[in-house]
Structure 1
Amino acid sequence: IKTGGRYKITNEQTKLALDLSGINSRSIIGHASHGGANQQWVIEQQLNGQYIIRSVAPSKFLCIEKTPDNG
């Protein structure tokens with residue numbers, strides 16, 4: 001991963017791209033790839049070793065709001 005590079009994140013099984021959607025640009029869906037800015041993501045490594053995933057448009061960040069489950 002090149003920090004600051006633009007990436008398209010795709011589900012390997014469905015071939016759908018991670019897509020920032022909705023009127024408020026807060027919903028994440030799987031959508032057919034079209035190359036739009038809402039399907040482009042910047043991945044940046046932080047000083048603590050963690051990564052931030054940010055949408056190119058409109059600069060929204062991808063986050064998990066609760067503890068993920070295993071599986």
Structure 2
Amino acid sequence: MTKDGDMVDAICWKYYAKGQQALAVERVYAANLGLANYGPILKAGITILLPSLPYPKATPVIRIWGSKS
């Protein structure tokens with residue numbers, strides 16, 4: 001439930017892990033039809049569904065100048 005002055009992007013930043021944040025705002029708006037009608041700064045008392053998001057796949061680190069000691 002929102003507090004007065006909350007913003008969707010700030011909520012996503014606090015709730016989702018670092019690797020999940022790239023599409024978080026878009027997915028939250030998709031899961032909450034009509035949420036965009038409230039504007040960028042939300043009033044208190046709005047219930048927002050925060051969908052589960054996949055974690056990105058880890059990519060291996062390739063060192064072209066040898067291994068790190």
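Read-outs: derived from the displayed coordinates by stated rules, not from any lab. A quick note: this is a predicted structure, and the numbers were derived from the prediction, not measured.
The value 0 for helix-only ellipticity at 222 nm (-39500 (n - 2.57) for each DSSP H run of 4 or more, over all residues; to 500) was derived from one model only; which of 1, 2 is it? Going through each structure in turn, the value belongs to 1.
For which of 1, 2 does relative contact order in percent (Cα under 8 Å, 6 or more apart), calculated from the coordinates, equal 45? Working through the options, I get structure 2.
Quick check for you: by Cα Rg over 2.2 N^0.38 Å, which of 1, 2 is greatest?
If we compare Cα Rg over 2.2 N^0.38 Å over 1, 2, the biggest value is for 2.
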